[in-house]
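A.B. asks: Please find the structures below.
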Structure I
Amino acid sequence: MNLATKSKTKDKAIDKARDFMDAFRELGKEKGITPEVLFDAIEAALISAYKRNFNSAQNVRVALDRQTGGYHVYAIKTIVETVESDITEVSLAEARQLRADYEVGDILEVEVTPANFGRIAAQTAKQVVVQRIREAERGIIYDEFANRESDIITGIVQRIENKNVFIDLGKTEAVLAPSEQIPGEEYVHGDRIKAYIIEVKKTSKGPQILVSRTHPGLLKRLFELEVPEIHDGIVEIKSVAREPGMRSKIAVYSKDEGVDPVGSCVGHKGLRVQAIVDELRNEKIDIVKWNADFAKYIANALSPAKVVSVAVNEEEKISRVVVPDYQLSLAIGKEGQNARLAAKLTGWKIDIKSETQAADEELDENMSVVEVTSDEAFTAEGE
């Protein structure tokens, strides 16, 4: 090979290395990794590759040219009077052959770049870049979803394994565990569903996003999506109680007297709440007015039953509610569900009596009776 051919070959190699480095920089920029982080990682990996491939125990440093892609391996040695280890030490006399002003304790770097290190270096650099990009992408996805805990995601059912439902979110997937699934709900590949993010975990395989279809927060977020007055802060959801797949209750309050909180949630012809009922596979939803008056609030919470009077013990948060005889079963609900949800919604213990039962019993002296009229409420059911 003549000198001209050698020169051209060398120039091509340099151009190729420059292109390689430019590609690294662009790729890092695209994936949100700063070039310096990428280059530092490549240098660290080249040190490991050198030690592994050349059986070297030396303390070495790799210098990588950020522009050309050229690299040099330097053995780092401490200057001593008497050498005890050739691997980590060099004598003062030998060091002063290189530079006269060296002193004992100084650090000397000696280039030890192997002639056949090029292919290993290129492979190592490529592996590091790929690995760092994966880590960066996982980090970006983790940060994105970690900031969305207690929020709603929409995804497509991808697969079902060991009763766990995996939901495709585009960049990653979420896991809907059996304990977070609505009882009786079926999940079919390709179905689009909404779920509530309960936790985002960092794992070696990337972020693990755990979601729920049973969490009360899902119901709250669905109303925020469907009802502009809630999103804008005019109407506030004060409390949510839920028995997933069966029935839920929400208590709402309006900061604007001119805005009906229940009507806002129901929407024209019930369209707003119906969209939520459909999403939750026909779960019944009672929308009631929140009230600062405990007695009034408890009466509203027992909707659709009508209440005659409420006696309360504020200190112990215990109440006795009286309903017409014909409304007793409605107030208690199937298997006690209505009373149970009302208690959960208000945070009060509720004892329900018919008018006949109440007439035969003495009222606790720590309770005060308030005659109430329930506010208008709304119950949404599946079609």
Structure II
Amino acid sequence: MIERHIDINRFDYDLPDGRIAKFPLPERSSSKLLVYRGGEISEAHFADMGDVLPEGQLLVFNNTKVIRARIIMHKPSGARIEVFCLEPRDPADYERAFAVTGACVWSCIVGNRKKWKEGHVAIDFDCEGRAESLRAWIVEDHGRECVVRFEWTAPMTFGQLLEYLGRIPIPPYLNRESEEIDNTRYQTVYSKFEGSVAAPTAGASGVLPGVLIALQEQYGLTERQMLDALLVASAIGVVVAENSGISGAAGGCQAEVGTGSAMAAASSVYLMGGSPEQCFAAAGLAIQNMLGLVCDPIAGLVEAPCQARNAAGASNALVSAELVLAGVPEVIPFDEVVEAARQVGHALPESLRETALGGIAATPTACRLAEQTGCGSCRGCG
């Protein structure tokens, strides 16, 4: 059995506001790169990647492009309504949804929902000297998240429309409005295909490395074993990302830390000699244990309670792996667990999906901390 000796203090670190990168570096290859090799941690730069990686290694890239999924529209009365496109409904796949013209239907989070009780919202704009318009109606009402039908007059696809009118959904902990530069700079350098509606936040970035490094130190695992474990974890992550989602803004912390925990659980089973079936079973159990976990970062910063939840996700991964290896049967198949997570994530209110408007973020102490960070009442703490 795997011994677990997790020191919570190892997950604590000082992160002054001045160290939060609110904008990417002008030269992206100059970004810092943390290197872990032979038990030692050192610093390099992204441009050094070729020198750091051993020969013959497999690189897995997330080449989805963060789309301009936020559209600011208005009621005829003038009320400002923000519509955040989450996933296409009709057409249901992303490729066709971005290529359609004239009309489409999306699942959306609606900001200032109380002001949009009936009728349509609109945005009028000029395109090549012509007066055009985009209209939206709620066709299914699920509270903050609704099914919205869009209709537009301009001779362009919905993808082109988002590029023209939309805004990049930058993380709330940056505590600023999106700017024009974000459309190109707030992307991974290898982004290519449209499809992501949440900018990368690394909100669960401590789970997988925490588990794998702990196992390596405990059992003296080779770099080859570690790379194979990362490949197993990547497979789980791709399945969840494609069928449920890994963004806290779309599905709560269960989507971020829950997915990270599932990836770590599967890779742990692999390293302990488990079968592929057991890897999937452990991943499913890890997600089940974190189902419904909300995303409520204090002051919108990925610090508290995120750090503790990363530690909890790491512990959950090891427990899930041990249970499966001990013979605990899989009750619900992995693919059904992923679908359940998708449905639960969509059922969470907007206040519990990375907006810092509810949960721990809305407690009196959290509100005082938000004031101290300069957040003020922008997170609903006033």
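A.B. asks: For structures I, II, calculate relative contact order in percent (Cα under 8 Å, 6 or more apart) and state which one comes out highest.
C.D. replies: On the way: I: 10; II: 15.
Going through I, II one by one, relative contact order in percent (Cα under 8 Å, 6 or more apart) is largest in II.
A.B. asks: Out of I, II, which has the highest value for distance in nm of label points 7 Å out along Cα→Cβ at positions 101 and 333?
C.D. replies: Working: I: 8.6; II: 4.1.
Max of distance in nm of label points 7 Å out along Cα→Cβ at positions 101 and 333: I.
A.B. asks: Among I, II, considering only FRET efficiency 1/(1 + (r/R0)^6) of positions 61 and 213 (r between Cβ atoms, R0 = 35 Å, to 0.05), which has the greatest calculated value? Walk me through the numbers on the way to the answer.
C.D. replies: On the way: I: 0.05; II: 0.95.
Once FRET efficiency 1/(1 + (r/R0)^6) of positions 61 and 213 (r between Cβ atoms, R0 = 35 Å, to 0.05) is tallied for I, II, the winner is II.
A.B. asks: To test your reading of the models, identify which of I, II gives 111, 48, 44 for Cα extents along the principal axes in Å when calculated.
C.D. replies: I
A.B. asks: In terms of distance in nm of label points 7 Å out along Cα→Cβ at positions 45 and 85, which of structures I, II is highest?
C.D. replies: Biggest value here belongs to II.
Values in this text are rule-based calculations from the coordinates and carry no lab data. Keep in mind that this is a model prediction, so the values were computed, not measured. Cβ atoms are built from the backbone, for glycine too; each structure is taken alone.
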